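The data blocks that follow each hold one structure.
We did not get these values from a lab; they are worked out from the coordinates using the rules stated. These figures come from a predicted structure and were not determined experimentally. Cβ atoms are built from the backbone, for glycine too; each structure is taken alone.
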Structure 1
Amino acid sequence: MLEDDIKSEAVQTEELPANLPILEEMAKAGIFVGHKKSKTHPLMRQYVYGIRNGVALFDLPQTLVSLEKAMEFMQTTLHSLSGILIVGNTPAAKQISESLAKKFALAHVTERWLGGTLTNFNTLAKRISYFKKLKADKEAGRLDKYTKKERLDIDREIAKLHLKFSGVEFMEKLPEVVFIVDLESNMTAAREARKMHIPVIAIANTNADPRAADYIIPANDRSRTGLEWIFAKLEIALEAVRQKTVQPTTGTVVK
């Protein structure tokens, strides 16, 4: 297989000898495999180690350095975990993004990105309030006064709004950082964030335009195993953010 043939070559470097075990982990996770050479964006070539069988291979030392810089930026920028929005709606990213969001109670988009989520946030907030009111009314039994057909219509409306807003339901303000998995597939989200002056951290494959993000992590965004490896590092950064919002002596949250 292609990956078996080139794993050893992908980690051969003299730049970061102390990190060779980590680079080998990254290679085994398939992080180094990009798209075909013909799909490589010109500005992503600086992150490419070489070409094998027509496929661009990431230079893993650069990927590791980029990942560390992105995580450091996130830790120093975020005031709390409520300040990050995770966008991971591709087949490879959806489940692990949802799991991470559930673990840390993060705002997230794992379905289709709704245009205006950031640039028209006030309107979004009104729709979210409507969604939350419908759910509260149902739970409190205040919908019993409606006919069976009307209640069925309301249930369908709640289900539709749940699909759209459940991940951002408790996002009361614009995020401080947007973390995007698969930059090329979520250019609209990246552009909205940049327009609102929100920093963007993104996992970018060789076909993406890196100018759409402030910090990119050049890596294979189609590999579930590779994304899990990166998300493990992301979890460490998020835990550091959570810990810095807690007073070490009293355990109370810093306001």
Structure 2
Amino acid sequence: MAGPGELFDLTGRVALVTGGSRGLGREMVRAFAAAGADVVIASRRADACAELAAEIEKETGRRALARACHVGRWEELDGLLDATYAEFGKLDVLVNNAGLSPLYDRPVDVTEALWDKVLDVNLKGPFRLSALAGTRMAEAGGGSIINISSVAAVRPGADVIPYAAAKAGLNSITVAFAHAFGPAVRVNCIMAGPFLTDISRAWQEETHQSLGRLALGRAGDPSEIVGAALYLASDASSFTTGAIIPVDGGAP
């Protein structure tokens, strides 16, 4: 039986993280590289991806590919995967982490453009990227896809209706893809609660007050996503697929 160190070892694997240059994505990229993986850092900001890639290579000695990509645009996703395979020859772990939730005052103020933008990045892009990557992974004999959802998917608020709808859809396609690509490829979801990322600076006062209702009584530090991400990316989760795992501080 493999020991804990071996179970979580990602040496020789390649992990791609969308929205990987900041917030939860940045922490997962750093953790995967520290566990031995080469990494692909994708986001809309090429400069931020390149800066983190340089840090990763210097600190861990792992290879890091920076790639600008808007995941809401399907035509860019083929290029992202082609670049990954051209650089590393394979892909073992995909993390669909990129997301956004623009503010609005009232539901009636949600424009068609805002609705489409939120659904494109949070649901349409992850669907297409999972379909493309999962197909290649299955043909190669294995892999792990990790979707980053939100507790808003099951406890939506009036201020995040498009986002909540997209994340509920992400939960759903997680289970569907687990069946579509099983048994070779595992597909799971981390349903994240409130984390102190850049987005938290836009929280309303009632959001801060609601943290007291969590079992842990606080928001999470971005580094606290790492344990679940490493579990799902590695052999430690070899019998886990189609799972929606809350990492939310004990939301009521």
**Fill in**
From the coordinates of one of 1, 2, relative contact order in percent (Cα under 8 Å, 6 or more apart) came out at 26; that one is structure 1
**Request:** Consider the structures 1, 2: one of them gives 20.8, 73 for Rg and Dmax of the Cα atoms in Å as calculated from the coordinates. Say which.
**Result:** 1
**Fill in**
Across 1, 2, distance in nm of label points 7 Å out along Cα→Cβ at positions 189 and 221 reaches its greatest value in structure 2
